[in-house]
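Colleague: Input: structures, listed below.
Laboratory data are not the source of any read-out in this text; all were calculated from the coordinates shown. Since the structure is predicted, the reported quantities are computational estimates derived from the model, not experimental observations.
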Structure P
Amino acid sequence: MLETKSSEILVEKFLDLEELLRRIELGVFPRPTQRRAVKSLFSLVWNLRSSLESLPPSSSTKALVEKGYELLQAICGLIEKIERSNVHYTSLGAVYLAEYLTGKAGEEAVPIICFQSYTSSHSRLSDILKLAAPLLPPESRELKEEVLFFTLPYFLRNDPLSHCLVARELALHMIESKRLLEETLTGEGSSNKLLIIAADRLASLMVGPAYLFTLTNFDASLASDVKERIRNIAALLADEGYYEEELLSGSLPPLEELRSSTGIERLHEIEESFRKTAAYYPPEVFECEVPQLVSRLLELLPPNEVTLPDKATRPAEIPSIINAGWIVKQRYMPTFCNILKVQDPEGKYQAKKKLAALIEKAIELSIIHKSLLEAEI
C-alpha cells in the first residue's frame, strides 16, 4: 500500500513537471533552440509518467519508483538549465557561440548554454535517457535529437571573451561520446589528467589563443596543475605557429618555459584528425582576420566583418572576433581607454564593458551576416 502511494505521488510530481515545461515553452528565449530542448524533455517526462501510471503492483515496483525519484531530480536539474538560458540570464552572443562551435564540430545536437555555478560543466539528455531505460518501453528509449547542456560560471555571463570555455566542454563531450581516448587512457593515475589536457588542446584548436587567455584569466590562483595545463596549451600554440604572430608578441608564455606532459604524444593522432574537420580554427584564418578586427575595435566598431582584397566584405569567424577582443584587452587597453578619454578606475571599468558590448554585438552581426549569405545561396 505504501509503495502504491509513493508511486502515485511520483506520478503527480511528473505531472507538475509537464505543467512547468508548458510554461517554460512560453518564455522569452534568445533562439528556438530552447523550445526544441523543452519538447525533447516533455516527451521524456510524458513517457516516464505514462510508464509509472501503468506499473503493476509487484516486488520490483519499489526499485522502479526509487529510480523514478532519481530521474525526477536529474530532470529538474536540466529544466533549471533551460530556465537559466532565457534572455534575462543568457546573452544572444553566448547562444550563438555554443551553436557555432557545436555545428562546426559536426555534432547533431541541440546546444543549450547557461550561467549557473562556479565551475564549467556539460551534460547530455541521452545520459538521462539511459537512466530512464528500465522505466520506458523499447520504442521510447531513443531520442529524436540529442540535447547538450553547457554550464559556465555565473560570474562570467557578462564576459563574452571568456565564453569560449564552452569549447573545452564541447571537447570533453566529443572525447566521451566518440570514445576518442578509450584505448589511450590506460593508467588509472594519469587518465583524468590526460583527459583534461586533451580537452584543453582540442579547445585550443577550436578557438586558438583565446582559450589560453581565458584559462589564465579565469583561474587566477594558477595552481601547479593549471600551470602545467597552460604550458601544454602554449606548446601546442607554438607548434601551430602562433608564436610567430606579431600581434601576440609578449602575450604568450615565454618559449623557454614550455614543455609537454608525458604521454602527450598519444594525443597527436587525435589532434591531426581534428585538424581535418570544420571545427579546426587554423592560424591562417587568425593571421588574415584578427589584425583587421583589432583595428575595428580601436575605431570603436564591432569587429564583425573583414575586408577582402577586392574591397568586398565577409563575416568574420567567431573565434577571430574573440581573439581580437582578447588582444585588445591584453595589449591595447590603455589605448582603448585613451580613445574613450577615460583614466579613472570607474572609467576603465566602463571601457571594459564597452569592449565586451562590441564583442557581443560583433558575434550577433557575424551570424546574421552569414545567415543572409546562406539565404541568398
Structure Q
Amino acid sequence: MITPRENLLRVLNHEVPAWLPVAGHCDPYNRPSREGMDPALEAAIGEVRWRGDATVVLSRYLGLDIMDWFGMSLRISRRRVTVEQQTEGDVTTRHWTTPEGDLHETVRACRDITGAVSSNWTEHPVKTAADLPALAAIFEDEVIEPDPEGIARTSQRRELIGDDGLVMGTMPGTPLGMMVRVYSGVAALAYMWMDAREELRELFAVMERNYLQRLAVGAQMDVDAIVSVDDTSTTAISPTMFEACNVDLTTTRARAAHAAGKHYFHHSCGLIRDLLPLYRRTEMDAVHAFTIPPTGDVTVAEGRAALGDRITIIASVEQLSGPMDDRLAVRESIHRMIDEARPWDHFILNVAGYPHRTVEQMRFVVDCCREVGGGPG
C-alpha cells in the first residue's frame, strides 16, 4: 500500500495520486481556536511555536497528510557588523552598526485575543536610498555555516513524521519580496524603484549571493523541499518588477535545489493572478499557498491554465477562512475547486488553522475534501 509520503511525491513528480493529498498547517498565527478543542489534543499541541510539532500533531489528529513547515537551521556569524537589540513588552528594536552606516528597525508583536501571534515592522531599517549600502554591508558581512544542532533537530523531525509526509525547509523570499515585507516597506521601495533602481539592483545582487549560500548549506539537511517565502501578499510587486528581478533568480534557486535532490516551492499567498505566466517561465516546482477568491484573485482552473502541466498548485482551502454559516455552499465550493484540478497530478490542498475557526469546523472542511478526493486507507 502506498504511504502518504509516497503519494505526495507522486504529485510532485507529475503523477496521478492514489488520493488527493490534503495537508495540515499550524503555526503561532495560523492555528485553530481552542474553543471546544478535545482536551487531549490541546495538551498535545501545547504552546504553538515556530519549529514546534503542532502541525504534525494536528495533522495526525485530523487524518491529514503532513507537509511540515520546519525551516532550515543555519549558523550565521558576523565579522564587522554589530547589532544591539532591546525588547520591551511586545516591541523589539534593533540598531545595526556597519562600515557603511547605521540602521534602526522596530518590530511589534501583534496578539489576537485568541492568543495567536504575528509580528509587524513598524519601522523598517531602510528609509531612503542612502541606507542601501548599509543593508548590503550586513549581507556581505555574514558567515553562513551548517548548524550541527539544527541538522540533528531536522533528522529528529524526519523520524517523527516518518512515512506520513514531507519536511519543508524554509528560506527568505526574493530580495524584492524581502524589501517589501522586512527591509523597506512598500512606500520607500516605490520611491527607490523609480529614483534609485540601479542602486537597488546592486543591493539585490548582494542579498541573493547571501541567500544562495543559505540555500546551499540548508539543502544539505534532511528536507524534501526548499520553500522561498515571498510572504508579501504580492500586492506590492507588479509583473514588470517580478520579471525584471525574479524570473532568472527563481530558476537559479530552483536549479540549486534540484542539484541537491530537493524540490523548490515559491510561497506567495495573495493576489498572484498576473504573476502566474511569469512563474511558468521559471523552473519552480510548486506555488505554495496558492490563494483562491475571495482572499486571492485566481481560481484553481485559471491557475492550472496559466501555470501549465509542470508546476504544482499547493492551494489553501480558503473556504475555512470565509463565511461558514451555509455549510452546503461551503461543501459545493470545495467540491468545485477539487473538480477543477482533476486529475490531481499537479495539485495538493493545504488546510491551515485559523484563530476564529474551531477544530470541528476544520474537520468539516477536511471531510468535504475527502468526499471527493478520497484518502489513505
Structure R
Amino acid sequence: MNFDIQLRFRPSEAFIGILAELNDQFFDWTDGSYDWANQTVDFLHASAPLPRFDESVFKTPLSRRAINDLLQVAIALLAGNYPLVRDYLKNLRFAFVIGYPRSGGSYLVKELLRTVGFDHTRVSEELAHDGFPDLRETWYDWAGERPYFYLQEAIFQTAEFLVIANLYYRVKSGQRAQGARLAPKKMHKMVNWAGSFKMLLGHGQADYLVTVRHPLPTAISVAEKSGGFPADGRFPALAPRSAIERWIMTDLMHLGFTMGASAAMDYFEAVFLSWSLFHTSMATSGLFLGDRDEIRLVAYGDNHHEPVVRDYRERYGDPQLAPEPFMVHDKAREDRRWIERGDASVGAVTQTWSNLGLRFPELSLQ
C-alpha cells in the first residue's frame, strides 16, 4: 500500500533574514551594534524583528539557488540520503562549539570567526550562535492553540542551516578561504541529536569543541545574564527572564518537577540539576561516536580557551594574530554549602562519565 504525503514548508525567520542580508536587503542583525559575544557586560537582548520582504528577495539568482538547494537537502534528510548532503558540504568544515550556557562558547566562536577574517558583530547571532537550528529533544509542543510538530520543523531548520551556512561562507569568504571553508558555530542543542549529526557529516568533516565550567560560577553567571540574582533566592520558573532560564525550566520539567516545585526551588539547585542533566546527556548522546579524539574538551579559563584559538590560527589564519584576552571573573561564593553542592554535581557527572569510559575534565571555581 502506498501513501501520498504532502509537507508544507515555511522558511524560518533565521533563514529569511540571513538570505535577505546576502541579497543586501537586511543588515539590522549585522550592523555592528549588537555584540553577542561581549564578555564583560551582562544584559538582556531583544533582537531586531524581521521586517516583511516582498517577493523580490526570493527571485534573485542567489535566492533561487538557496531555495533549490534547500529543497534538495531537506528531501535528502527526510529520505536518509546522507551521501548527497555530505557531497553538498564537501567544501565546508564546521567548528561546532558545544557547551552549557556561560561556559565560554561565545568567546571561542568569536575568536574562530576572527581567525578566518570575520568581524563577529557583522555575522548574525542566528548564524553563529545556538538558537538556530532549533533541535529539540521532544517531538511535540503547542504553538498558540494548536499542536506543533517539532521533529519536522527541526529537520527543515537543519536543512536551512546547512544550506545558508554553505552559501554564506562561500559568498562572504571570497578568496580568503584556502581549501575547505571554516564555519564556526555555537551548537549546544546538538546534544539532542549528536549521534545523528555525526553520522550525517561523516568522520573528520567537523570539529567538536566542548566547553565545560564548574556549575557554581555557571549559576552565578546565568543569574547575572538574566537580570540579577532573584531577591528571594528562588528559581523564577513561573516567569523566566531569559532564554537560558526558559531552557532550565524545560530541563526541570523533563526531570519530572512540577511548575510549583520548580518555582520553590533554590536558584542554584535548579541550575545544578540542569547542568548535570546536560553533561550526562552529552555522554550518552552519540557525540563520541566514531573517533573520540574528534572531541576537544575545553575547561573554563584563559589557559584553556586561548590555546584553542592559537591552534586554529596556526591552521586557518594568521599565527601572529593574538587571541583577545579571555576574561575570567571570580564568581566563587563564600557559602561553603553551595561550593560543596556544586562540587558534588561535578563529582557525580565525573563518575558517570568514568563509568562509560570517558574522562570529564577537572574544573576550578572560576
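Colleague: Assign the value 74, 48, 47, calculated as Cα extents along the principal axes in Å, to the correct structure from P, Q, R.
Modeller: P
Colleague: Continuing with the same structure: Given a value of -14000 for helix-only ellipticity at 222 nm (-39500 (n - 2.57) for each DSSP H run of 4 or more, over all residues; to 500), calculated from one of P, Q, R, which structure does it belong to?
Modeller: Among P, Q, R, the structure yielding -14000 for helix-only ellipticity at 222 nm (-39500 (n - 2.57) for each DSSP H run of 4 or more, over all residues; to 500) is R.
Colleague: Which structure, out of P, Q, R, was Rg and Dmax of the Cα atoms in Å, for residues 49-224 alone derived from, given a value of 18.6, 59?
Modeller: Attributed to the structure labelled P.
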